[in-house]
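In what follows, structures are represented as structure tokens.
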Structure P
Amino acid sequence: MRRLPICLLAILVFCPLINAQPTPDWTTPLAPFQIADHLYYVGSRELASYLITTPSGNILIDAGVESSPALIRASVEKLGFRWADTKILLNSQAHSDHVGGAAAVIRETHAKNCVMEYDAALMETGGATDFARQSDGLHTYPPSHVDRVLHDGDTVKLGNATLTAHKTAGHTRGCTTWTLRVHVPGEPAGQLRDVVILGGFAALSGYRLVDRPGHPASYPGIARDFEQTFATLHRLPCDIPLGAHGIYFDLLVKVDSMAKQGPGVWIDPGGYRDTVADAEASFKKMLAEQQASAR
């Protein structure tokens with residue numbers, strides 16, 4: 001995560017290209033693994049998906065691109081869980097690389113689709129109403145029905161699992177960061193760790209953060225939303241930082257280290273603070289440049 005300033009620059013500069021032409025790591029399988037008790041990684045080498053297991057069924061976070069459900073299902077079943085036991089589908093952001101496979105997951109598992117406000121409407125149009133649809137070449141995807149519209153601070157509960165939805169808007173209007181508490185194998189039974197699953201924090205290259213004559217902001221209040229997002233992320237307690245993209249939390253580096261370090265490799269509060277600080281600095285730089293240009 002200490003290399004994140006370069007990573008963030010890549011996200012800002014190349015996201016439009018990525019949306020037009022997905023990178024191979026988006027669809028390349030990664031062997032699934034356990035992060036903590038009842039929390040598993042079931043995504044690809046770059047597009048993250050998470051499985052939370054409970055006695056009442058399981059929760060899946062993020063369905064990847066349209067072709068991802070087969071990969072995710074294979075990972076879930078390789079871990080010994082039943083795909084049909086997926087009862088709830090959550091998401092981090094209503095872009096095609098995170099919800100493109102949602103319709104297929106819902107069709108195959110009958111999971112209830114719970115989505116943050118604004119992104120809920122976006123998912124039901126398959127991304128056709130995305131404010132960045134024209135400026136950043138975002139893909140549309142199969143639309144999916146939303147069973148529950150979430151709001152900032154809402155909780156999603158299933159069995160003995162409780163997740164809290166934090167609206168961290170800007171990247172999408174309903175971008176969502178998820179938090180939960182978990183026990184890490186090998187630690188004292190009563191010790192719980194705070195997990196933060198970052199939804200997204202980058203302004204794509206075509207985002208307009210300020211109003212200019214004839215060129216209004218991408219949507220009213222977008223800069224304020226980003227500022228509130230970073231305020232929220234700074235407040236969240238975090239022991240285990242995760243995210244919608246592996247690049248957010250040094251996924252592949254930590255996977256390589258996991259054999260020697262065990263599940264403790266995922267405990268990285270300093271990395272979380274650095275990630276948020278670097279992302280905020282990138283946003284502030286972009287905002288200042290656009291403000292200067294507007295003047």
Structure Q
Amino acid sequence: MSQFTTGLVNGVSIGAVFALIALGYTMIYGIVKMINFAHGEFIVVGGFTMYGMNKLLVSKVPLWANATISIITAIVACVVVVLITERLAYRPLRKRDNNRINPLITAIGVSYILYGIFNLIQSSQLKPPAFFPFLETRVDKMIFLLAVTTLCLVLLTLFYQKTKLGIATRAVSENADAAKLMGINNDFTIALTFALAAIMAAISALLFYTYNDTGMKFSDGTLLIGLIPFAAAVVGGIGSLPGAVVGGFIIGMVQEMAAAFGLSKWQVLFIYGILVLVLLLKPSGIVGRKEGEKV
């Protein structure tokens with residue numbers, strides 16, 4: 001492949017992963033206006049749950065059964081961890097006051113608590129499970145990653161637009177007090193959103209370790225799949241599902257094009273330079289809409 005083609009294929013591939021991770025950030029922000037900085041650690045929880053279940057089942061069941069059970073177990077693990085976190089750490093702060101700083105700091109604390117716990121258990125690099133041996137080339141992986149991210153975006157859009165729970169979620173996002181007066185259970189709706197974000201986290205783990213199949217560590221949640229997808233969500237327009245996807249692909253393309261042309265050392269500069277530029281020119285993001293202040 002030429003440098004441009006390599007950058008394009010890798011950019012679309014990691015862009016699809018970043019887009020799916022950014023969806024998790026934007027879903028939480030959209031309903032409670034909170035940046036869930038623990039999302040990267042939740043993704044790693046999903047990844048290592050898949051790894052552990054795969055090790056338990058390898059050579060005992062066919063690969064397709066191993067993959068299915070491992071992925072479902074990872075989804076369940078992510079949902080349980082996220083809902084416990086929401087119930088014990090985030091909800092009490094939300095009930096107490098409308099200060100957005102405290103939940104943000106708490107999310108950072110939860111992130112490092114999970115990182116510390118799991119890093120004590122397993123700090124060395126491990127080989128991710130190979131669930132899809134038919135993905136032999138980078139192009140094969142690109143098509144697979146793109147298809148899964150597209151499917152997730154379509155399903156989420158249909159959920160928010162066509163189902164009663166999705167419409168209730170949008171109502172809580174628009175005006176939580178008015179939604180409560182209409183008989184909507186705000187706590188349940190917010191917990192449901194966290195659960196959906198947890199499902200996205202587990203699927204993101206599957207996609208990330210399908211793309212980055214060289215090794216996995218618990219520090220990945222902080223170093224590799226934490227801040228960059230968050231930057232993608234902000235660039236696209238945090239709170240907007242299409243914005244998360246647009247931002248994910250933009251940041252993914254910038255990162256991999258820089259690497260393809262020998263500018264790996266400049267990747268961070270390019271990524272966060274774009275973030276700052278977008279915030280200066282269009283603070284709501286490329287696709288996001290400016291929110292008016294309620295008085």
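One of P, Q was used to compute distance in nm of label points 7 Å out along Cα→Cβ at positions 52 and 276, and the result was 1.9. Which label is that?
The read-out comes from structure P.
To test your reading of the models, identify which of P, Q gives 18.1, 60 for Rg and Dmax of the Cα atoms in Å when calculated.
Source structure for this number: P.
Tell me which structure, out of P, Q, gives -24500 once helix-only ellipticity at 222 nm (-39500 (n - 2.57) for each DSSP H run of 4 or more, over all residues; to 500) is calculated.
Q
Which of the displayed structures (P, Q) returns the greatest value of distance in nm of label points 7 Å out along Cα→Cβ at positions 84 and 188 on calculation?
With respect to distance in nm of label points 7 Å out along Cα→Cβ at positions 84 and 188, the highest-scoring structure among P, Q is P.
So mean count of other Cβ atoms within 10 Å over residues 204-211, computed for just one structure, reads 18.9; which one of P, Q is that? Don't jump to the answer; show the numbers that get you there.
Working: P: 18.9; Q: 26.1.
Comparing all candidates, it corresponds to P.
When you work out distance in nm of label points 7 Å out along Cα→Cβ at positions 172 and 228 for each of the structures P, Q, which one comes out largest?
Q
Here mean count of other Cβ atoms within 10 Å over residues 252-259 has been calculated and equals 13.8, so which of P, Q was it run on?
Working: P: 13.8; Q: 20.8.
Source structure: P.
Say we calculate percent of Cα pairs over 21 Å apart, for residues 76-147 alone for every structure; which of P, Q gives the highest result? Mind dumping the intermediate values first?
On the way: P: 26; Q: 54.
Looking at the calculated values, the largest one is Q.
Quick check on the output: 16.1 is mean count of other Cβ atoms within 10 Å over residues 100-107, derived from one of P, Q. Which one produced it?
Q
Quick one: distance in nm of label points 7 Å out along Cα→Cβ at positions 28 and 180 came out at 2.2 when computed from one of P, Q, so which one is it?
Corresponding structure: Q.
Looking just at relative contact order in percent (Cα under 8 Å, 6 or more apart), which of the labels P, Q belongs to the structure with the highest value?
Q
Every read-out reported here was derived from the displayed coordinates using simple, explicitly stated rules and does not represent laboratory data. Values in this document were obtained by computation on a predicted structure and should not be read as measured data. Cβ atoms are built from the backbone, for glycine too; each structure is taken alone.
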